[in-house]
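See the structures that follow.
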Structure 1
């Protein structure tokens, strides 16, 4: 039997009358604004990458509800293990546009001091573990962290985000199985956006998507409309309760679509038809939620115009500030690996200083 996707909000912004959302109007508005911030920041980062100002950029175009709505359903004490399309998690939790742009530039104000590629964000203060390029590696990390939470009796969970391509990695199977056996309070959140770079789903697996894989490991597995803000929020909220009740992990497969390229190093026109993307434009999570807010009198065209102007101004100011920022100090190349920098690295640092000066 094919697993059906849970859906509450249709493309016209009409919410099912049978659904009673456990989310306030204030959080709905914040969620909408956060998705718009995420999209506009993504667009500008791609633009300045094309201008040669930064080296690399990735976008979550069309997938913003997955990160923002799920973050809205959790608490700051819950640990996030994002992939590179979850910048909305950062913005929901309070990461500023300026902080994000510093990370994209990898300058002295970047929390990682330029040690990571652009779009590899993280924040200890926000309980967001830094993005890692290798696909799927965070899945066992999240499972282990959640198991530690269970051992310590903490009323928190971990959530790990990944694309459907990550389920073709061994780390997915090892992490999910460990969490299932140990009943670790972790949510495995899979964004099934159709493509692992250029590889479509049907060339990766013959199963009914990803949710069926979770059922094979004996855990609660749900499929949702990943472009429906209400569906994402409600299912993640209920999944957290399931975890904290000691019932074990939950696998969520969010059906969405990667509207843009995989990254600025990719050209999607080489492997998919434009008609496919056009079909998904009507399912845009931002448009759907905006239509709903408009119908409830919570949003207007004037508010939209003002929001976009304010965000674009803030992005421009952040870019200008980052352009003037100095690079990370040379010593940061050698710090934060060993408790004490070994003599061999001290000598390399001194040699580098002489060349740099």
Structure 2
């Protein structure tokens, strides 16, 4: 089979539905922000993304009970990674910096051929903005609006709770979202380390029900550092339309059938799962098993800068590992648009463009003797 190269994948219209703004800072962004803030880097610049090897500021050092059991990036896996995100987001202190971060995110997405993205923003990482979430989101929306006016990708904001927050904090956020209708905010999310916090579905059920009733979409991190029980809670208690990660669903055939029957998609990030120790290697990753079972799967980057990836690299690696054809990638592209929270007109246009692209590519493909 002829290898599908990254340039072909870049040219394929698509959406990305599981990517964090917190994980979008390139190395040069962090160096510039740290210089502006007069803050020393926590380690050598050349190895800044070797997370877990640095001396982070004291306020980011606390390790929750149970941490330290994962392998992968850092000595304590996902928990250490989340503390690194706290450090880098803490460098953003002005509305101009926040808007520029959002604009640069849209530019990087566009460079990978992404036409629409749902970007996850967790205000708890942006510690300089404590108590000023509306202002932070307004700054992001401003940068994204400028990017779209300049011809870059359209981006929707998924505002995420941290699993360690309280139910009252969650309801307060949703009440504000429902009354203020902030620009570009399309969904409520929740993320954080399931292994550390345990099951939090019941705690946030009222907030996600309120978000649903107010017309917001729902996407839930689950089935990453814990088992399938978190995914069950996401669909049963949090009305999830999409589950971010969700890979541990493969361990429960009844859950897989539920995802298929209810049309709940999985926003899968294979490289993230391997580097953070959820699976030991690409070959053992269950994305292909889930796809063949009929689950709507998408391929995403999660936190592309510290994980050293771009979306075309993820798709190409999946194609190489699982023998995906261009038709398979076209199906994944259609999945990405269907699973996104883009408006109906944009979805219709993107589906048509994907169909036209794959038909043209098939017509010009080399003929096998």
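Any read-out appearing in this document is the output of simple, stated calculations on the displayed coordinates, not a laboratory observation. What you see is a predicted model; the values in this text were computed from it and never measured. Cβ atoms are built from the backbone, for glycine too; each structure is taken alone.
Thinking of 1, 2, which structure, once FRET efficiency 1/(1 + (r/R0)^6) of positions 164 and 340 (r between Cβ atoms, R0 = 30 Å, to 0.05) is computed, gives back 0.60? Corresponding structure: 2.
Can you tell which of 1, 2 yields 156 when volume of the Cα convex hull per residue in Å³ is derived from it? Going label by label, the one that fits is 1.
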